[in-house]
Every structure is written in C-alpha cells, then in structure tokens.
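In structure tokens below, several structures.
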Structure 1
Amino acid sequence: MSDTIFAGRTALVTGAARGIGRAVALLLARHGARVAVNYCRQAEAAAETLRGVVAAGVAGVAVQADVSQPEAVQAMVRQVREALGPIDLLVNNAGIVEHVSHGELDFAAWRRMLSVNLDGVFLTTWAVKDEMIACRYGRIVNISSLAGLVRKPHMIHYATSKAAVIAFTRSCSEAFAPYNIRVNCVAPGCIDTDMARQADPALVAQIVAGTPLGRIGTVDDVAAVVRFLLSDESDFITGQTLPVCGGRV
C-alpha cells in the first residue's frame, strides 16, 4: 500500500495519548491522514503523539474531551472540523478497565465503566455520522476487547461494555451501509500497554501459555488491523469484529 492511502482524509482517534490509540494515530499519519488526537487528562502524552503525527508530514491537532460527556464530544468534533476539515475516519478507542469481584462491583462503578466505554462510542459516532451521511463516505472502527467475547467473572462491567460495543457495531453497520459508511470492530486480547504492564505477572504468563502464538500482542499488531479496516483494502467488510489475540478465540 502507498504511504498516501489516506491522503485528503481526516481521522479522529479517541484515547490517542498512548497505547493502542497512539499507535493507530501514528500509523494513519504515516499513511497520509490528517489526525486529531483526542485525550482526556494526559495532555503531555497527547502532545507527544501529536509531535509524531506532525513528524509524519501531515496536519494534526490534539483535542481534550471526556468522551462520556455529550457537550464535550460536540465541542471536540467542532474543533476538529475547524482545524482539519470534515471527519472521514473515526476510531473509537477511548476506554477504561477495572478488575473487581462481583462482591466489590457497585452501581457507581458500573455506570462509570459504561459511560466511557459505551456512551463514549455512541456519542462520538453520533457526532460525526450525519456529516458522513451527507458526504456519503465514512469509515468507523470501534475498539472492543476479547473480554466482550469470553467470560470475565472479575470484569463483569468491563466485559459487558465491550460486548455492547460489538452489538452496536453490528447494528450501525447495517443502518449506515446505504450511505457508504462502513463500521467494524477490533477485539484485542492481552496487548503490551501500560495497562498490561501493571497486571499480575502470573496472570500475564497464564495468558501467554493459553495463546497459540505464544506471546502477548503489541500495539502495532492492533493498529495494523485498524488501518486495514479503514482502508479500501477492506471495502467489502462491514459489521465485523476481528479478534487480535494470537489465536485465543
């Protein structure tokens, strides 16, 4: 593929300050997209991502917004449009995770998880979809998790939120298909991010032992699949969820 496969396109990547979001933002920039780097609290990390975007030779902007807040999402999208033009490519990556037993899980934690991981995907998609419909072009990739496909008794709220993202993807893909808008989903397994590095090493070792490819994934593994789903290479794919998990499912 050419390094300019996304030339003339504007991409918004939520939660792009670090980890998977940063890897996606940088890869899209290297392929010619103008990139908006969304972050919530990590301003310096987002600035570092933005420096990488600009170093790739494309325009970029860092935009602060809590994706669980409707007004913040609307303001973010307006700012991106003003700086970079209409949003053609959306990657809903922002999310939080928590490991708790059912005895520790209360309604406040449940609502906090779903507000970011599910409401955030809805709000950002709804903020861009009408313009995509008007332009009759749009590519959306939602980042779910392997937790949305398998049992997670110590992550009930997280797994529920990620399973809901998969269902949201399927339904939106059919609703938006007449307007040349494709909507797909990526479900990463254990990926080498700050989050994974803070996990119990014994748990990570157990996951590796149960992974046919014998390792945890990298952020670049995930970014490559996102790039594929946003590109014309996947032009006959919509409504799908691709696990990036080394064969665990």
Structure 2
Amino acid sequence: MRLLVINPNTTESITLKVAACVRAMVPQTCEVEAITAAFGPRYIASRAAFAIASHASLDAFARHGAGADAILLACFGDPGLDALREIASVPVIGLVEAAAHEACADGRAYAIVTGGERWGPMLKEMLTLRHLDGSLAAIRTVAPSGAAIAADPEGSIAMLAQACESVVKECGAQAVILGGAGLVGLAARVQPYVSAPVICSVEAGVRASLAALSYAAQSSQPKLADPVDSVGLSAALAALMRNEQA
C-alpha cells in the first residue's frame, strides 16, 4: 500500500512533522511519501493563499500521484479536495472532513480551535457545504497563525488549552478538534487541561486514510472531464488536464 501525503503549503518543516506522525500510525507495510507543494504560500491563512494552494495540490498529485493507493491532503482547510477527487482514481482524504466526521460521531456536539482569524468563516462554509455543520457548536480561532504556533509550540499550549476548554464550557462542545497541520502532536499535550476529548486533525486524517486504504481497491475510476489544453502549467499538470492520468 502507498499513501501519498500532500502538504499544500511550502514549509518543509511542517511536511516533516506530518510525515513523522503518519509513519508512526500506519503499518510498516504501508509506504508513505510526503510531498511539499512546489510553489505557493509558506502557510495558508487566507482565501488567496487557499486558492493558490489548491493549484499546488493538483500539481503535486500530477507529479507524484502515480501508484498511490490513497491521498492525504495535509492542510486543515482541504484546498483542492474536490478537484483532486474529480481527477484521482483513489480515495482522497481531507483533514477538516475527516476530523469533523470523527468529532461528531454518535451525535456529539463538536467545536474547532485553530490558528488564524480568517479561517473562521472559511471553515464554516466548508462544513456547511459538506453537511457537517449540524453538530457544530463553535469555531474558535486564536490570534497566532498555525505557522506561528508551529514555531513556538511550548508557548502555545496554555493558549490552546484555554481556547479548547472555553468552547466546552461556554458552547457545550463534547469534542474539540485542534485543527492545523502545524499543530500536529499538540492535542495530546492540551488534553490534560480540557474536559472533553481533543482530536488532532492530522491524526484523524491518518485514521481516515487507513480506513480508505482498506477499500481503495474497490474505488471506481473517476469520470474524466473533456480533455483541455492549457498554458503555463507544469508539464505533469498539463498532461493531467489532457486526461493523461497520474
């Protein structure tokens, strides 16, 4: 089995952190290839950055997708998720979707805590689009971006714990998603200070990927769009747009 992990931002250190988490959770028989976007923002914290990262996700798949049995899109925001699902013949897992499904299991009310104030309305739109907002109690964004938190995890624990506990006490959340690839590994450190389960979005994505790998062989081939020529894309992505499958 081969799992392709795509980091849509261009910060290699985040790719390495996510890859380490993935490899620690999957069987030794599962090959993990972790790819950093070839272009775009260092961190995704706005709609403009999100749009560029969606392109970068497609480009990464075009370059590295051949032979993958499943794809994990390692950004809490899932840039390019639907486009990847349109062109890939294997399951594509997004962190927001995977974590939200896990958090609202058994009808639990859940909340999200993440870095970067602009993510609030963006995440609400994503969850509404995927019909995952029915059990959503709150989205709480903290001032530092995920990149800033990743750069100073020690100094962020108390702030994140306070935000998580506040959505439990004030909003009735029965589970809290700590969202962000840059926040990987921090949920376990925040958990002792929070009176409800704290879910790491990356770990939720890995669990969903493992489930997807178990039925990947049954996945149907996507219906290809009409081939189209393009200008200025990488050779690999241009070929993909001509329906030359990765």
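Read the figures in this text as sums done on the coordinates, not as results from a lab. The shown structure was predicted, so the numbers you read here are calculated from the model rather than taken from an experiment. Cβ atoms are built from the backbone, for glycine too; each structure is taken alone.
Odds and ends about this structure:
- Each of structures 1, 2 was scored by mean count of other Cβ atoms within 10 Å over residues 121-128; the highest score is held by 1.
- Parent structure of the calculated result 18, given that relative contact order in percent (Cα under 8 Å, 6 or more apart) is the read-out and 1, 2 the choices: 1
- When Rg and Dmax of the Cα atoms in Å, for residues 9-136 alone is computed for each of 1, 2, the one that comes out at 15.0, 51 is 1.
- Which of 1, 2 yields 0.70 [FRET efficiency 1/(1 + (r/R0)^6) of positions 57 and 185 (r between Cβ atoms, R0 = 35 Å, to 0.05), calculated]: 1
- Source structure (of 1, 2) for distance in nm of label points 7 Å out along Cα→Cβ at positions 17 and 81, computed value 2.1: 2
- At a computed 2.5 (distance in nm of label points 7 Å out along Cα→Cβ at positions 65 and 97), which of 1, 2: 1
- Computed 48, 23, 13 for Cα extents along the principal axes in Å, for residues 89-160 alone - originating structure among 1, 2: 1
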